[in-house]
Structure I
C-alpha cells in the first residue's frame, strides 16, 4: 500500500470524533483531542491531526465515563446517529 492509499484509509481524530457524533463541532473535537486524554491503541495522543484507521481501539473520556470503542469503518459524512453508531462498536 502506498503512502497516498494509507492516508486515504485514515481520518484525522478530530474529524472522526465529529463524524461519529462524539462532539457537536469539529472545533470541540480538536479541543478534546488536544487535551491528551484520548488513547489510540493504548497510546496517548495530544494532537487533533492524529490519524485513526479501521480496527483502531480508542479510549475516550466522556462526561458519562470512559468509553472504549473499536472503529469498524470510516464514515464519509456526518449522518444520523444510527448511521454514525454503525461505524464503531463499544468494547466491554
Structure II
C-alpha cells in the first residue's frame, strides 16, 4: 500500500475521533475495568493483527492498552493502518 498524504490522513482521522496523529503513527488508549480485561483485549488484537499481517505497537499499563499503528514499509501511514484502527475500535466496543 502507498503512504497517504497529509490531507488523506486528516480525512481518515475524522471518522476515528479517539485516535490521534503523531508524525508517522496514529494511536489510541483503551481503558478497561481490570488488568485481565486489558489482557483479554490485547490477545484479541494480537489474533486479528496476525490474521491481517498488520501488527500494532502495543503497550499495557495496568488497565490501559495503547495501540500505535504505522506502515514501516511505506514510510508512514497507509489505508491498512486506518482499517486496522477501525477493527480495533470494533473489538473494543464488543469487549465493553
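Each value in this text was obtained by applying a stated rule to the coordinates, not by laboratory testing. Note that the structure is predicted; figures quoted are calculated from it, not measured. Cβ atoms are built from the backbone, for glycine too; each structure is taken alone.
Observations, loosely collected:
- When mean count of other Cβ atoms within 10 Å over residues 31-38 is computed for each of I, II, the one that comes out at 16.6 is I.
- Mean count of other Cβ atoms within 10 Å over residues 15-22 from the coordinates reads 21.6; which among I, II: I
- Answer label among I, II for the case where relative contact order in percent (Cα under 8 Å, 6 or more apart), calculated from the coordinates, equals 26: I
- Comparing FRET efficiency 1/(1 + (r/R0)^6) of positions 23 and 63 (r between Cβ atoms, R0 = 30 Å, to 0.05) across structures I, II, the highest value is found for I.
- Origin of the value 2.6, where distance in nm of label points 7 Å out along Cα→Cβ at positions 47 and 71 was derived from one of I, II: II
- Here helix-only ellipticity at 222 nm (-39500 (n - 2.57) for each DSSP H run of 4 or more, over all residues; to 500) was derived from just one of the structures I, II, and that gives -15000; the source is II.
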